[in-house]
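Alright, structures below, take your time with them.
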Structure I
Amino acid sequence: MFSHLANASGFALIILLLLLLFSLLSWTIILRKWMTFRAVAQKSHDFLTIFRKSPRLSEIGSACDLYHGTPLAGIFSAGYQELNTQLQAAKSHNPERPVLSDRNVVGIQRALQRAATAELSVLEKSMSWLATTASVTPFIGLLGTVVGIINAFTGLSQEGTASIQAVAPGIAEALIATAAGLFAAIPAVIAYNQFVSRMKNIAAEMDDFSSEFLNLVERSFS
């Protein structure tokens, strides 16, 4: 393979360097995302434990700074801030014991939804590059293969020698581009599917947490 690369044309080298760039960037994203999702899973579990055991929301709000890596902390912060805002508005009607109406609860629910959308956007960052790598690199490799085969047969016609020994090196050189494209695409496809599955689980976990937060608010302030 290295002997073929040493004799490769300039176009083939450009194709291979481009595929190498795609592969390196995708592997960097894969490693970063893997570490991110691993940290999110651990911190989400710890934050849920604190949320369910703490008797006061203010204590949970103080702990959010320690668990900023989990989207649940961001959702709680947004919901808790909106809750305080709605309680301040409700105090104008009943200063001693403010009671939240259905309209106030809907406002808190919207704040939770906005926070969940923002947290998912952060987790989806760089995912489009993995999808692009998975879909584009096989075609880039195929382009290099097609051009390489064209060059091989063009050289064969000029030499006037029709034998497998004459055309095999050029075809072998051309097929390296296809192999490189698949080498870049396959890990990106696997990682993208795994990360999408994890994001769906995180989204479901955020929905459950939002519902649990709303239930707590309705029991305490309605």
Structure II
Amino acid sequence: MRPTKKIARLAGFFYFLLIPFGVFGILYIPMQFVAPGDMAATIRNITDDIFTFRLSIVCALVTQIIQIFTVLALYQLLNSVHKQAAQFMVISILVAVPIAMLNEVNHLAVLESLGDAKQVSLFLNLHKYGVNIAQIFWGIWLFPMGYLVYKSGFIPKMIGVLLYIACFGYLADSFIYFLDINLGFAFSEFTFFGEIAIVLWLLIKGIKTT
């Protein structure tokens, strides 16, 4: 199938949806509920607003469903550039999705363990590990996407370069986490611009037609 503006904008729309659902579903719990170094306060925060905690879990699961639609739309858009690279992009996400979805069991286990601070701490830590495992593939899929964008001719090459950079940012963060190295910052905080750029380009411009 030849790339069209309709497919491009559909891919951009799905990719855009990942932002609010992903932020609320994956980042909201550690930001709003977890009090570093104070498990009693963490449990109190969760107990006081269990509905929002559960809603965040639902959003994390919905994020993964949207991720599937996003990568399939991008496959339709980019597979004519290099079919094998486009397939690798899809496979990377189809590996990440079940890891991320099963990882939400740890947050559900937190709700079943609110009377035991050690158990709550264990499941919250296991969830962090699960996110970082899934993040490896969230990084990997950006490499073939960056290649496809760079070679496409209908999306700016610079966006492809930025996607390469985003890929290595996610990978670096995951492996640094597993090595228990505290840098005081995350590389992905400075390397995510390629994903914002591709979303904006697909939604606003679609593809180059000249």
Structure III
Amino acid sequence: MDGCGQGGTHSERTSEETRAKRNRLFGIQTWIALPKDREDMAPDFEHHKNAALPELQDTGIQAKLILGSAYGKSSPVTMQSETFYVDVILAPAAHFPLPDDQEDRGIYVTEGSVEIAGDVFEAGQMMVFRPGDKFSARVGEKGARLMALGGATLSEERYIWWNFVSSSRDRIEEAKEAWKAADWSKGPFQLPLGDDAEHIPITPELESTLPGEKKTSL
């Protein structure tokens, strides 16, 4: 769990040995916006092994609670707002209900298909549901794997530009200028220890290829 807060940075690397041979990796990287009163918290990092995450089992259901609380269990990962984030593996014809005690809820299908209210959703599709609706997803004949997620609704809109997210447009402009300045010793950003020899700069060419700033409600 990487809590970015103010000035958070991270690095993703593979070893030369790994890159020398063919490999296959499947994963989902998820970012959760911080509440407004915690946007400037100090960056933090937590690592929890797979065995530390609660397991959820029922007929035709195997699930792992990664973040937050759901179905009477809680993940050890520190969260800054109400959240649930669950990796779910479903057997053919299984039914999976979402928690009904969170305002925002959704499902992202990673394998197989699910049927909800007569509509079938395949891998790569995501559904976001209205607050308070009670329902369950019925799995197709080949089974399915999905991410079930949700939590408390943010009370403000968020502005997004490249890797910067904030409730303030001005703060994003400040972050852009600080990253361009590349003052890793005195500026707000510090590169990861042991991997600080290079960074991705914000060049005019990069700015021209990035989508314009978008405002979104999360």
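Any read-out appearing in this document is the output of simple, stated calculations on the displayed coordinates, not a laboratory observation. A quick note: this is a predicted structure, and the numbers were derived from the prediction, not measured. Cβ atoms are built from the backbone, for glycine too; each structure is taken alone.
Compute distance in nm of label points 7 Å out along Cα→Cβ at positions 54 and 102 for each of I, II, III and report the one that scores greatest.
Across I, II, III, distance in nm of label points 7 Å out along Cα→Cβ at positions 54 and 102 peaks for I.
Taking relative contact order in percent (Cα under 8 Å, 6 or more apart) as the quantity of interest, name the structure among I, II, III where it is greatest. Let's see the in-between values first.
On the way: I: 30; II: 24; III: 18.
Answer by largest value of relative contact order in percent (Cα under 8 Å, 6 or more apart): I.
Which structure, out of I, II, III, was percent of Cα pairs over 28 Å apart calculated from, if the result is 53?
Derived from I, not from the others.
One of I, II, III was used to calculate helix-only ellipticity at 222 nm (-39500 (n - 2.57) for each DSSP H run of 4 or more, over all residues; to 500), giving -30500; which?
I
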